[in-house]
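Peer 1: Please go over the structures that come below.
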Structure I
Amino acid sequence: MPAVTEVCYPADALTAFASQLLARAGLATPMAFDVADILVTGDLLGHTTHGLALLAPYLAEIEKGAMTRDGAPSILNQRPVVQLWDGHRLPGPWLTLRALDAAAAMASEYGTGTVVIRRSHHIACLAAYLIRTAERGLVALIQSSDPIVAAVVPHGGLTPVMTPNPIAAGLPTSGEPILVDVSTSITSMGYAKQRKEAGERLPGRWLIDATGVATDDPNALFAEPKGALLPLGGLDAGHKGFGLGLLIEALTAGLAGLGRADPVEGWGGTVFVQVIDPAAFAGVDAFKRQMDHMVDASHRSTPRPGVDRVRMPGERGMALYRQQKASGVRLHPAIMPALVPWAKKLAVPAANPM
């Protein structure tokens, strides 16, 4: 097969391109920029399934009226350090950024703040939100679930009951922030789909087919009868991932009072956002000293055979983020072809590669 030529795009040009597409599709301009910024940040961090790969589906949602184009969330309940919002199916990235701002404001006064959002649209890459809070010396926790999707089996079961239910945490240090962004299933649906379309198998037996056999074949997730994603831990220790997935269901759908027990409303998310200010506890410097120790101790850990060195969560992503900011973003080969028809339809000039 001929070699694939790598194409890089300036990050700012991709953000402008995505923002113009979203605005031309009808999204309010400030919302369009925030959504574009979060999507491109996902690609900068190397999360190719949750960056601009989501833009074409988002545009389709706007076109059919499934994503609200303008407006504001409603505050359904609040106390000094907590708020419950109805997101009215507004763009998930815009809502989540507003929730982070609100939670940070509460944390600056009380030490912590939590916002739970019901009826958000999809919120894209969770890690993409964390850099801005960590750089302010704040700890941020984000969790999400999608009530209309069931793709992950409970431990010991064959019938899926929940989404991959990701959890993310941004932890400030004296250097690069620690960025934890993991799903409570072994992998995501987006990654399995990417491997299927590339004609490749998964790195491990991360799925279960309809007969209960663990497999690395991504086709098992899409064939009839359908297979499902295994919880984190797989067949042997999947009770751990299943338990974490249930916790996220509780903190999103449970606290929101809206989830899988209710009628289906469309692709979207229920979101938990919490910000903690270390200054309200032992202090930011004390927090960073402890995290710096963990970073140093982990880096000094003797790597096992086949591993060059131990890395912290988000370390590779932050290195890639800095590199791609400077030298251009390498998009997954399927992304730009999916956006070309939208660019033509909406009369938006395509982003030029470097």
Structure II
Amino acid sequence: MMHPYGYRFDKEDEVVGVFFLGLLKVMLEEEGFSLKGYHGPVADLENYKKRVSLSQIFNCLALSLNDVPPGFGLRYGKLIQIASADTLGQLVMSSPSVGKAMEYLCRYRLLMAMSFDVDLVCTESVATLRSVHFGSKRLPLPLQYFLSEALYSCFVSQATWLTGQALRPIRLSFPYARPAHFKQYAQHFGCSIIFDAPCHEVAFERCYLDLPIPSANAALEKLKADHCESVLERWKRRFCIIQQVNDILAQSFPDFPPIESVAEQLGVSRSSLYRKLHERDTSYQCLINAFKRKQSIIMLKDTMLSVEEVAEHLGFSDASSFRRAFKGWTGQKPSVVRASGQTLQ
């Protein structure tokens, strides 16, 4: 389950580059406004490695955008540069084609705090980037406008910068009602605009994916792809609470600690851990059951342990209890799975 704000992160996790606020500060001041709600060191606003929480970002945006003219996000998005994405930016710039660059952006979007869904869907002539969970209808409308406008404006301007050829979208879709300043959208993007759409979408000619990127560098691409992969794994472990709990279960198996102990190891309260798991449509007991299910299938298929021994290894009081639990997990008896060699997912 996604976070209510449309992210898998908790809103207090420091995952968003503070330089986004730095860019916002510059643009606000150029137009006679000021950045509000930011209480950190001003010097940090130029630190590309410094990160702040989603709640800090949303608070600053809510306070700072209160009086700015509509369409501010359209202009702000043009300031964002892919090079600011550190290793991921370098990977995109060293990619051989736009299609490969987009593949990397979809795979490693978490490194830019973009944990919302991003899918590239292609037909014979049209390619569509689609995001179902970007932003949230729970956010105030001015924030929804700003985030969507900035995302699309950045995408179009950076795609053009990477290739040296203008990207002209066929269609942009926004999941909110037509705003009062809707004419700015058509003027800015020069394409069909759809409001009240099911999700965010940007559609463009598929042939654009084949355009070469002049800065392509195969050696650098391999180096940066490996780096992004290792960083992604670290981020997944840091922010995916389910993975963190599963790691603890694997380390403690067959003796599973109480949820209070797991919460302590993760540095959160019991209620916080319960909430984090609930937000992802699961619970500690469900994760234990899933872990036992997986281990039981492995033992039945890959070892000579008897059903009684498997039950003991998994902490069941007797084989009968294990058989009932296994039937509930898989719909089949342990003996059937062992005899058939069937792989259950």
Structure III
Amino acid sequence: MLVARYYAPGDVRLEDAPEPKPGPAEVLLRVRANSICGTDAKIFHHGHHRLDPPRVLGHELAGEIVEVGPDAVGNHKVGDRVQVIAAVPCGQCEYCARGWQTVCPTQKAIGYHWDGGLAQYIVIPEEVLRVDGLNPIADHVSFAEASVAEPFACAINAQELANVGDGDVVVVVGAGPIGCLHVRLARARGASTVYLVELSRERLDMSAERVHPDAAICGAEVDPVAEVLRLTDGRGADVIITAAASGKAQEDALRMAALRGRISLFGGLPKDKPTITFDSNVVHYRELTVVGANGSSPAQNRKALEYIASGDVPVADLITHRMPLEKFVDGIHAVTGGTAIKVTIEP
């Protein structure tokens, strides 16, 4: 079979590999779709501290079960169409017991600790099955759409933590695929108004054409804080989600928040510049809430699939590029170059 295997930054090779065999407690999946995210592009160019090469990449995947080990946990059958979680909590520690699976200290990940979905076949490890991490796909949902459930689940985690709800004015900073999902999810959760902020005019226009925010604000052309305040008659936004790896976006979020506003620091900052100027008096006197968001839980993956299946949060039109595995590097360049919203590899 064909795989995309990472060896070092800039060195990802398309290789022939033997078809893997599942162990007694594992499942073998025929990969039908694996979407590429910004983290894949970062790994391609810079590596990742949690990844020990050589490793088959890919963690946003969906496919069809072709073999089930006799001791595999769950009611899985050959022919089932399933989506796979990426972040795998242990399910046993005190944090998992409290329902905080996203911060499980021994969490592992597909495409990092195990070979991922940029291959024609993948073995789903026992650890995934133990935490109910293999999720059925509705018949009318495509594999490509289902592969988007993993990043979508991360957006669900963030909006649940920030308590996005009825009547909220929401600002989403970053018009990539995650930003687009945040816009649509905020609406599905009852937000009355959603603004989208992005530095790149080209990316902003491409995304806004699909998700139709109430205002599309180009940060390279106007001061986004001043524009949000203008649009809200000086009140500010109830929720600001920084879906961009930008310290300035996080600092701006404090300045555009309404009284008792909530700020989700969704996008992590570069490891060499992880700090921002944080006016704690603004948080104190305006009674703001600032929350992080780290990945997603298995249950949030299932919830993402439910949103997609119901049509409440459509994702098909966000997949702007579909490519065979042989074009994986082209897909990476489309992601890093900003010419795509979502790239899906179909092995």
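Peer 1: Comparing volume of the Cα convex hull per residue in Å³ across I, II, III, which structure shows the greatest value?
Peer 2: The structure with the largest value is II.
Peer 1: Computing distance in nm of label points 7 Å out along Cα→Cβ at positions 14 and 86 gives 3.7 for which of I, II, III?
Peer 2: I
Peer 1: Have a look at I, II, III and say which one yields 26.9 for mean count of other Cβ atoms within 10 Å over residues 174-181, as calculated. Before the final figure, lay out the partial values.
Peer 2: Numbers: I: 19.5; II: 15.0; III: 26.9.
Matching structure: III.
Peer 1: Let me ask something else about it. Could you tell me which structure in I, II, III was used to calculate Rg/Rh (Cα atoms, Kirkwood Rh), for residues 142-301 alone as 1.14?
Peer 2: Going through each structure in turn, the value belongs to II.
Peer 1: On to the next question. Distance in nm of label points 7 Å out along Cα→Cβ at positions 310 and 334 computed as 3.6: which structure among I, II, III? Write down the numbers at each step before the final one.
Peer 2: Values: I: 3.6; II: 0.6; III: 3.0.
Going label by label, the one that fits is I.
Peer 1: Where does the value -15500 come from, among I, II, III, when helix-only ellipticity at 222 nm (-39500 (n - 2.57) for each DSSP H run of 4 or more, over all residues; to 500) is the thing being computed?
Peer 2: Here the read-out was taken from II.
Computed from the coordinates by the stated procedures, all read-outs in this text should not be read as laboratory data. Remember, predicted model here, so these are calculated numbers, not experimental data. Cβ atoms are built from the backbone, for glycine too; each structure is taken alone.
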